[in-house]
Every structure is written in C-alpha cells, then in structure tokens.
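Read the figures in this text as sums done on the coordinates, not as results from a lab. All values derive from a computational prediction rather than experimental measurement. Cβ atoms are built from the backbone, for glycine too; each structure is taken alone.
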Structure I
C-alpha cells in the first residue's frame with residue numbers, strides 16, 4: 001500500500017513494516033544522503049531496521065533522451081525497512 005509519495009521518497013506499508021524507497025541518479029548522491037535520511041527517520045517516530053541498495057530501470061529514460069537531458073538507463077534505489085514506534 002502506497003502511503004506517501006514525497007520528495008524524501010515513497011513510503012509503503014507491507015504487513016507490520018514500513019518501507020521508505022528513494023531513487024537516485026548516481027551512487028554518490030545516495031551515499032551522501034543516506035545518513036541524513038536515517039536521522040530524519042528516527043526523528044519521525046520510526047525505528048530504522050535495515051536498508052538495501054538495488055539497481056532499477058529509469059522510468060523516464062526515453063523522455064530524458066528525447067529532451068536531450070543527461071540521463072542513465074539505470075537508477076539506484078535505496079530501500080529502508082522501518083517500524084513505527086507509535087505515539
């Protein structure tokens with residue numbers, strides 16, 4: 001179930017866990033923002049459990065090429081596994 005789609009990523013709930021997914025164009029940006037996102041997660045009443053990095057297809061690749069933007073065929077996806085602490 002897609003709960004929120006914001007500039008910090010997409011939050012999805014599966015069972016008792018929440019997953020924060022964020023796509024990046026390059027690996028450097030992913031590494032640079034990873035610690036900031038973990039701090040933001042903990043500030044918003046979530047417990048950070050784990051995260052995985054994977055490659056995924058860029059859904060906007062053909063449009064970016066059409067408009068002659070610098071783009072990649074693949075994006076990096078960082079998925080954080082979270083648990084909500086409640087209020």
Structure II
C-alpha cells in the first residue's frame with residue numbers, strides 16, 4: 001500500500017520540504033583516477049579535492065570539510081534567500 005502525498009496548506013512549509021529533499025543526500029564522487037603513487041582516488045563534487053578511496057577517506061573528507069554543524073540549515077537558508 002503506497003502512502004498518500006502529504007500537502008501542507010502553507011506554501012513556505014512545502015518550499016522548505018522541497019529544498020530539504022534536494023540537499024539531504026550527500027553528493028557521491030563520480031570522477032576517479034589513479035595517483036602518481038598508484039592509489040585510486042575520488043574527486044569530491046563540492047570542492048573538487050582528490051581523496052583516497054582507502055579506509056573511507058571520502059567520508060572523512062566530507063565530515064571534516066563539508067559536514068560542519070548546521071550545514072543543512074545553512075544550505076537551506078542560501079536556497080530560500082534566492
């Protein structure tokens with residue numbers, strides 16, 4: 001049984017919901033290359049920095065560089081201010 005779509009009468013609530021859905025998933029790297037030392041690397045789609053694929057380097061990079069406290073809220077403010 002599928003769930004019914006929930007619609008709120010306040011348009012601001014619906015806009016916030018739409019924006020939160022767009023920024024919620026963390027962007028995953030799409031570019032890969034082999035470094036001069038022979039290690040596989042992935043490119044961060046946000047800052048274009050190259051991270052090693054070993055031991056979850058991309059996850060650590062994301063947490064340290066982009067996963068600051070309230071990063072979702074700050075992105076939401078930027079998108080709503082347009």
Structure III
C-alpha cells in the first residue's frame with residue numbers, strides 16, 4: 001500500500017518517493033520514514049519535489065533561490081535513485 005503525498009494527497013509509489021530518495025542517499029533506515037511520502041518527479045496532480053528531482057538526469061534545475069544546485073549532491077542522489085528503481 002502506497003503512502004499519500006504530503007503535498008497533493010495522492011498515493012506515492014516507492015520508485016517516485018522523495019522521502020525514499022533521501023533515505024537511500026543518506027543511508028537512513030527506511031523503517032524510520034514510514035509515515036511520510038512526497039512525489040519525487042511531477043505527476044499530473046503534483047509538482048513533485050523539484051529541489052531533489054533537479055539532481056536526476058534530464059530534470060530541470062529548481063528555480064527557487066532557496067534550493068541552489070549543489071554539484072556534490074548530484075552523484076549521491078543519482079545513485080540513490082538507481083537503487084530505488086531496482
């Protein structure tokens with residue numbers, strides 16, 4: 001059963017969950033994040049998480065000034081995203 005997005009209230013699949021992305025990127029035990037979900041990539045009903053998605057190949061940079069692009073995070077988030085897709 002998918003959790004509901006904290007932005008749009010729609011179900012979030014694990015392969016498109018920004019919270020899972022953070023858990024994998026920072027080696028946080030997944031069981032500690034079981035109560036929160038957010039779309040990573042945009043869906044028809046949700047903008048997703050542009051601050052995290054910007055690190056994935058083919059995604060636009062987050063235009064909001066409070067989330068500047070950090071090149072040091074690129075490989076970390078891309079590797080985490082690959083793990084999520086398995």
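See the values below:
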quantity: Kirkwood radius over Cα pairs in Å derived as 15.3 - corresponding label from I, II, III; calculated: II
quantity: Top of I, II, III by relative contact order in percent (Cα under 8 Å, 6 or more apart), largest first; calculated: I
quantity: With distance in nm of label points 7 Å out along Cα→Cβ at positions 54 and 70 derived as 3.8, matching label from I, II, III; calculated: II
quantity: At a computed 3.2 (distance in nm of label points 7 Å out along Cα→Cβ at positions 46 and 62), which of I, II, III; calculated: I
